[in-house]
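Derivation of every value follows stated rules applied to the coordinates shown; laboratory data play no part. Just so it is clear, the model here is predicted, and its values are computed rather than measured. Cβ atoms are built from the backbone, for glycine too; each structure is taken alone.
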Structure P
């Protein structure tokens with residue numbers, strides 16, 4: 001009986017040692033480049049869209065979910081420049097515009113750490129994010145317009161899904177991710193010279209992000 005108790009104690013001790021290898025809390029900072037587009041559709045109007053480059057920076061926090069598995073819940077706070085370019089032919093004339101919204105965002109992600117020896121950690125992740133528009137300008141041939149404040153046409157609240165992967169080498173973080181906007185941001189108003197109801201058009205944010213950072 002004592003022998004079995006000793007073996008059980010050894011196994012539990014080994015499990016505890018393995019569990020201690022996983023950090024319970026990992027704080028990090030991130031900064032990088034966005035390549036964003038706006039998915040736009042308007043009834044009876046053909047829209048051509050293009051991407052624009054922006055930037056982002058964030059503070060992240062990873063919380064260990066299981067002591068014996070490197071499974072983490074990742075959240076934080078970030079600031080992201082998004083938007084895109086769009087053009088439409090209206091009555092034979094081409095109208096161009098560039099949207100430049102700036103968001104404060106908070107993600108809720110789940111990631112798993114695959115440790116390759118002691119050299120590299122690969123961290124695939126997936127989850128959701130929410131955002132609040134802080135400011136936003138639409139540039140046209142006629143000048144700049146505020147997209148969020150009245151009589152702006154864009155809702156401040158954004159929501160979507162995010163997936164990607166991070167690579168950590170000696171606490172230096174390299175990451176890539178893609179966001180798909182799930183919320184229609186158009187709230188009605190004048191857009192491409194048309195006075196539109198909310199149900200007459202759709203605008204959604206999509207964004208590819210490449211970043212670098214450091215885990216403390």
Structure Q
């Protein structure tokens with residue numbers, strides 16, 4: 001098992017503990033998972049479906065064909081959509097879970113649409129995304145060069161044969177950019193927690209809404225927090 005995989009697995013477990021602490025799920029809580037993975041490349045893919053106690057309360061939303069996902073998780077309601085408007089009513093869900101998806105939906109306008117739809121259909125939300133300024137770009141394991149303007153970093157990726165990671169595959173976010181998106185999406189009662197690896201912020205955990213406010217508890221993972 002590679003070091004990168006071990007770090008990723010540790011971080012996903014840490015985010016999972018934080019989710020349980022923050023929302024304290026119950027058997028009647030309706031959960032929306034935005035961004036399911038049709039193909040699984042590691043044991044950390046589709047983490048919610050693997051670990052949630054009441055899978056029948058999960059609705060998984062994504063753009064990929066649902067057949068393979070449905071076969072793995074038959075108790076979960078799975079919905080395929082076109083990547084635009086979520087096919088749900090306002091406040092249909094108690095909590096939305098979206099782990100490391102918003103950086104993959106497209107540019108600023110697409111990210112804004114994505115967060116606005118989460119805010120529309122869910123009373124509360126738990127959204128995570130990598131920190132653009134972590135020294136290693138986590139998808140390509142590239143150090144530092146992702147600090148360049150996106151067009152230059154994309155040129156580098158194509159030069160070294162990582163074409164799949166260029167273009168709209170990812171638009172990485174800083175904390176400031178996350179805050180601007182939330183403001184434009186009309187999300188005001190939020191908090192941004194920072195997961196760290198040593199002195200560096202690996203990713204951001206953004207949570208907001210009624211359920212989060214009602215069930216706020218002290219977190220005990222020894223991770224520095226920032227609001």
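Observations, loosely collected:
- Answer label among P, Q for the case where mean count of other Cβ atoms within 10 Å over residues 83-90, calculated from the coordinates, equals 18.6: P
- Parent structure of the calculated result 0.35, given that FRET efficiency 1/(1 + (r/R0)^6) of positions 35 and 67 (r between Cβ atoms, R0 = 35 Å, to 0.05) is the read-out and P, Q the choices: P
- Looking across P, Q, the calculation of Cα Rg over 2.2 N^0.38 Å, for residues 43-114 alone that yields 1.76 traces back to P.
- Look at distance in nm of label points 7 Å out along Cα→Cβ at positions 59 and 203 for each of P, Q: the largest one is in P.
- Value -9000, calculated as helix-only ellipticity at 222 nm (-39500 (n - 2.57) for each DSSP H run of 4 or more, over all residues; to 500), assigned to which of P, Q: Q
- When FRET efficiency 1/(1 + (r/R0)^6) of positions 163 and 187 (r between Cβ atoms, R0 = 25 Å, to 0.05) is computed for each of P, Q, the largest belongs to: P
- Taking mean projected area of the Cα convex hull in nm² as the criterion, the largest value within structures P, Q is that of P.
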